[in-house]
1. Could you tell me which structure in P, Q was used to calculate distance in nm of label points 7 Å out along Cα→Cβ at positions 90 and 122 as 2.5?
2. Out of P, Q, which has the highest value for mean count of other Cβ atoms within 10 Å over residues 26-33?
3. Thinking of P, Q, which structure, once distance in nm of label points 7 Å out along Cα→Cβ at positions 34 and 106 is computed, gives back 1.7?
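Rule-based calculations on the coordinates, nothing more; no lab input. Predicted model, so just to flag it, every value in this text is computed and none were measured. Cβ atoms are built from the backbone, for glycine too; each structure is taken alone.
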Structure P
Amino acid sequence: MTDSSNRLQSWHHAPGHRLYERGAYMVTCGTYLKRHHLHTSGRRTDFQNLLFEIAVEYEWQLQAWAVLANHYHFVALSPENPDSLQRFLSKLHTLSAKAINLEDTRPGRKVWYQYWDSHITYQRSYLARLKYVHHNPAHHGVVDSAAEYPWCSMKWFRKEARPSFRKTVDSLKIDKLNVYDPF
């Protein structure tokens, strides 16, 4: 392989999916042409429920999630074999696109674009990405407080996480975090 072909494989418009090790992963996916296909509360609810259902089916343990009108993020712990992420996302995208296109009477229309995944190997990076995803609706100006937004994990996190863990996650600065999120 030439040096230039190595650079192309890592180019941000052709994300590599390097799923070698069990662990925590962050996933980001946007809609094709950034269209707001999840523009109603019903669609966001249906997509979020489908995300939960398929995560369980493929044994991915969601730790944080945010579903917005034109993209989503999640952080999850992988099963023993993390390469199941590709099948998980393929099923999620196929089923949700079919439902959206059926509702819009637009069969075959492309709904989802590429997804980006990253294996999180450092604890502080994991914690910072949890915070980033929990706060994503507020980051995009959809709500003032992400806890008010029903399609993200912030309210769940505040209710379920130990107070000391919440304090640790909330204390992290995320302004310099490198997350692909041009939505």
Structure Q
Amino acid sequence: MTDWPHAPPHRTLETGTYMITSGTHRKEHFFNDHDKLTLLQNIIFDAVLQFEFNLEAWAVMSNHYHLILDTNNTLELVKKFISKVHGLSAIEINKFDNTSKRKIWYNYWDTHISYQKSYYARLNYVNKNPVHHGIVEKAEEYHWCSEANFKYNLDPAFSRTVNSFKFDEIKVIDDF
């Protein structure tokens, strides 16, 4: 398989758990208020249900998002899922801003998570992403992130386990 120098390879060759990261065109902050962030988050949630994925963690920011998805379906569906999220969100945000045919999304990166330690570290990374970007001091206060769900709705032992994993050495494109 040949990699193109201008685009990341998408090697979703097997079912399993993936970290998906996507950024907006030119890192522009298109989703820059409560209503726009909610719009994007709802589109992601609806697509997760439609494609029957398990969304394990999420962080939606004004110019990018991170997802941890468990895919027990045909892997072509990951590409279709991204296409659905990007297509629908681009249409809706352009309507919202009374703009037409503006390019919203740049690209996405996927990483198959094959080790348990990497899984926990990436869950923690996604949950803490709003803090990493200086949006909030406590991730559970950010409405468009799964940290509060982990803290208040999941088994406390699981939440403590996830929070114990360092994520400073994982390789994630996140210069947004």
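1. Details: P: 3.4; Q: 2.5.
It was calculated from structure Q.
2. Working: P: 18.6; Q: 15.4.
Max of mean count of other Cβ atoms within 10 Å over residues 26-33: P.
3. P
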